[in-house]
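Structures follow.
Throughout, read-outs are computed from the coordinates displayed, never taken from laboratory work. What you are looking at is a predicted structure, and each value in this text was computed from that prediction instead of being measured. Cβ atoms are built from the backbone, for glycine too; each structure is taken alone.
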Structure I
Amino acid sequence: MKSVIEYPPGPTYILPYRLVRKFLHDPLKLLTDISHTYGDIAHFKFGSQNVYFLNNPDYIEDVLVTNYKKFIKSRGLQVSKRLLGNGLVTSEGEYHDLQRHLIQPTFYPKRIKSYSDMMIKQANDMCNSWHDGAILDIHKEMTKLTLAIICKTVLGYDIDPEHDEVGDALLTCMKYFNRLLMPFGELIEKIPLLPINKGFQKAKKDLDSIVYRIIKEHRKKLDKGDDKESHDDLLLTLLQAQDEEAGIGRMTDEQLRDEVMTIFLAGHETTANALTWTYYLLSENPLIETRLQEELYSIFGNSRTPIMVDDVPKLQYTEKLLTESMRLFPPAWALGRQAIDDYKVGGYSVPKGSIILMSQYVMHRDPRYFPEPDRFYPDRWTEEFRKQLPRFSYFPFGGGIRGCIGEPFAWLEGILLIATICRQWRLKHIPSHKVELKPLITLRPKYGMQMKITKIHA
């Protein structure tokens, strides 16, 4: 006789797709309400799919770290394969481990540090193009900036002439993935003539064309032996990456394309969002903005002394406010895993095939770990506070073996860009501009971020 599964408590509806509609309307509110009502673990049906929603740091650590081999990435990342192929973010098992082994050296601290000058230069170039008193969409500006940085460092490529084409293509892909993740989303794929499918195929073709062209150019230069001076980028490193001891040969063009596309998408979108929300929070909290200005002045004075990577350890308050900004507005707001075997968590059995859902947005606002959770309060991030905080109460970059390999890159970039920009400009949100969250794969501002910029004179 088949045993009856005891599910954790959770929302149930006579009409099951009422939950789906709520999720489509406002997933952040829905997940927050579920966590407040049902606690550390909740169960609900998303269509026909069993979903277990975890709101306990220990449970999350067990899934992401202790028992990670019992899970594969959930449907969201499987869907992302349409664009990312079998890159590091979407791959599984032994292939994932081999790829990570090859790619890891490109993200060693010394290597990342070498890109700091490029980060600062791009930020200064953007600042020099601004005009005092202008009103700008800061989200658009940050997206353009971080895309330029990732292209220069990953591809050794100046994106400026093709920025709009690439940016529009990436946004098209993100919207497409978001639609496919919804119940019955798989049906969309089966109707190729739908505008959303045709738009995605064109966007993918445009991105592939650019990436493959750059790979080809790098291979030619490498073969000629003249790719030493100005092309010391991550793509060059990947072109040469191999592990003879492990019997791993060099990557094919297809493998390179998948890895580059992964870094391409993940490496700029998340940082652009984090920076945008940081400037918004600073604008809404003038006393904190003043604290930031005081730190920048104490380190650099009012001169034009250039910011250097060695200054980063001194920028302690800058780091705290970026940490706090990503607590309130984590660039990736949720992540999922699919059980490949029966599993137990929180005293409940999780049948094979079930989805485990975890939300950074919800955990980061849990009052058990963050007093006054909705307050923007960088000073909470003392050493003492960090030490007593459970590991997975704060995890903007995920965690475990499948955590974001580019996390050190993102932290360095974020701190350097905040310091470089805020040293020269004050950014003030336009009160009439509506601010609303748009949770796609990442947490974007739905209507951009209109801000007035004012020059800080030395």
Structure II
Amino acid sequence: MVKTSGKILIVDDNEDLLLAARLFLKQHFSLVHTETDPEKIPSLMKNENYDVILLDMNFTMDATSGVEGFMWLDKILQLDPSAAVILITAYGDVDLAVKAVKAGAIDFVLKPWQNEKLLATLSSALNLRYSKIEVDRLRSQQRQLRADIDQRYHDMIGVSPEMQQVFANIEKVAFTDTNILILGENGTGKELVARALHRRSQRADEVFISVDMGAIAESLFESELFGHMKGAFTDAKEDRPGRFELASGGTLFLDEIGNLSMAMQAKLLSVLEARKVTRLGSNAARDIDIRLICATNMPIYDMVAKNEFRQDLLYRINTVEIQLPPLRDRQEDIPLLVNHFLGKFSNKYQKGIKGVSTAALKKLQRYHWPGNIRELIHTLERAVILAEAHVLQPSDFLFPASEKEVEGVVLDNYNLEEVEKAVIRKALKKHTGNVSHAARELGLTRTSLYRRMEKYGL
């Protein structure tokens, strides 16, 4: 016999009843506590998180009013508003028990009870308790999420004209239900934009469902997106709604939509046109009400021209397009991003990092960031973790070996003299041989620069 993880407390003044209940229920639940004195309920609840409490309605000799039961029910719910309380009552007190259910109890059992009936009632109460806990958890999670994103666009930072245009587009379309296609390279923040659109929409209090289309196998496409009925295929052991149903009323974000095969595109288009889904194994179409946001890093228009993406599907999903710029095209935003994430990681790892040196910041601005903001975040986090000083230096930022670059000069090795020679040559070239200007940029005196030029034969 498999026990559940449920923790049960039974409070009744009948010791014989408590003994019988404990002997039976401990076969089915991980913990069963019994108590004759209701005055001990507060301390018991303080020391243990009970899933279900069985509570007698009368404790005083010959009492039948149920007043004590109501009093202790109220006390329990004050201590734990999510408590699952089942009342124990005699046949003649059914009316009182019904009133108690209205007052916050979830059910009642009649004594003398049948063991199987008692077990069924407790199991139902346990499931209800777990459901309440999960709902409370999700609500708390949602509150925390909203607190975390209290900033205007939460980690969407930028003063560049390109980002200001993105922000303006979000403001214009967020309150509409129009379909939106977000275009941009990997790591540019497409999901952040999608979430910003959702948070500023009329559906902000509803669910936001994100689906990585590139991670769904074609064989599971319909099941994952449209749902299935029990027995629809070998592993379909229960009815399950798809992502479209789960997102109904809220926002559905389909990321990496450019990875869909033509067959999958056709199925998706059919659902979007009908605004109905039919689960696998069912003939009943279900209405859906979603705000659709899609995203891709693929050259979607080139794909249409090559017949790799359906033109009619593209028309369906891109009523409005939002183009995200790569990080290399918004260098003026890098100092802001660096300061933001540096502060975040410094606090996270308790490193007390004060900032980055001017040279380090220049190095970050010179790098072309193929992974965009995602790569910048990972680079900063790694630097903070490994840093030994309070101000990060160029040496704290390591890029792939293929990027042996100093001010755009590609080097064959990291020999210090060769690096210095290459940098001086570039500075002189930049300033068309003007030694004074080159020296100023290099942070050297004219004399020091002349000395190095002579050393390297420049």
Structure III
Amino acid sequence: MTSTVAIDIQKIAGVVPRKRNIEIWLLFFAFGINAFELAQIQLSTIEILTFDILTYWAPLAVAATVLHFILRKKASEADALILPAVVLLNGLGIAQIYRLDLATIAAGGTELFAFRQVIWTVVAIAAASAVVLFVRSHLFLRRYVYISMVVGLALLISPALPFIGTSINGAQLWLSIGGLTFQPGELAKIALTIFFAGYLVTRRDSLAAVGPKFVGIQLPRARDLGPILAIWAVSLLVLIGQRDLGTSLLYFGLFLVMIYVATGRAIYVVVGLGMFVTSALIASRVLDYVGGRFASWLNPFDPTHYDAIGGSYQLVQGLFGLAHGSVLGTGLGGGVPQLVPLAESDFIIASLGEELGLAGMFAILALYLLIVSRGLRVAFNHSDDFSKLLTLGLSFVVALQTFIVIGGVTRVLPLTGLTTPFLAAGGSSLLANWIIIGLLLRISDTADTRERNGVSGF
């Protein structure tokens, strides 16, 4: 009670919370690291420092600083570690894409991505800022649960529409309007997370009810398997219609985690994973493009798969790049990541792994772990069930997408078409993930007094 009163007095007096002061110093640190990355790349590749690095450094720094001051005014109790960690990842991604652009220019190429990534970064941070400014309380989203479902499904099926839907690299995941391409499934994951959170909060009691026993295992009631079957069917439609295993796994995995948290019953996860693995194995036998992904995953060095169109050549080159990087890497600008197809997007992790090494990869994973763990802490600090599930779902989306991408590049999982959050070139992914960050910051500002009483520090 005393702590709450003190916080209210601080707000009335206009005192800046300690969290925002911590955040600005961490942002300065992130800006410095990003500037060092760009400088090292120029010195390693063109052996001279130019003012061009300001083009790739300043927009992110200015946009992130603006978002920081918005947080000071509109969400002063928001988490202090999420924004600096995301800025560091985003800046690293821009720097590596710029490094690949320099390699393209040296080879006489003209298709460049770094400046486009800078533009999308500014747009994405502006979207996150709008979320913080105009979403006074995330709880209003609960009133639009089924609208979110409709919007999410509409975004999912939109790439299948004639004239605007288009296929890139074999996956029907894109909309093409006026020469611009966009992946609506990235925004669909936000809408579906809102729907899952609202639906599971209202149905958690019935879903948690026990059913019959089988071989000593307490099964759910038959009618309670309906939601899993529905999401499973949607995942299959994504797999078959859009030819993308990664997106299908992302949506289904998200639902399984959220239903487990909502009900506390691991049997849903067991049943769900069994259904997905079985359907994926059947699809690998029936659908050629899924079978090709599995074959390239299991036998990437087989000449039949290595030389095939859409085969394992890209995967193998990425593995060679990671091996070349060893423990400490070749240094930014010191490797040859341009040898890997799509090194700026699908395989940016392999590109970074070559030049930063295993140590750098661990540092990148630590940043993702920090973002996800802070999101989970925000969920813990809310007593409202909808807030808990929504925050957990948004955090898990980032975690699962990162795992799927890195797992594909390192041959832990079959290769998918998902992009690494905040690092890979791509406007739709960057926009959607920054909106998730905006929601996490807004939700963290309304955390319960247990955080403000010192349970979770800053």
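Computing distance in nm of label points 7 Å out along Cα→Cβ at positions 110 and 382 across structures I, II, III gives 3.8 for structure I. Kindly point out which one of I, II, III the value 45, 25, 14 was derived from, the read-out being semi-axes √(5λ) of the Cα gyration tensor in Å, for residues 86-325 alone. It must be structure II, since only it matches.
Each of the structures I, II, III was assessed by distance in nm of label points 7 Å out along Cα→Cβ at positions 206 and 422; the largest value belongs to II. When you work out relative contact order in percent (Cα under 8 Å, 6 or more apart) for each of the structures I, II, III, which one comes out largest? The structure with the largest value is I.
Using distance in nm of label points 7 Å out along Cα→Cβ at positions 118 and 374 as the calculated read-out, with 2.5 as its value, let me know the right label among I, II, III. The read-out was computed on structure III.
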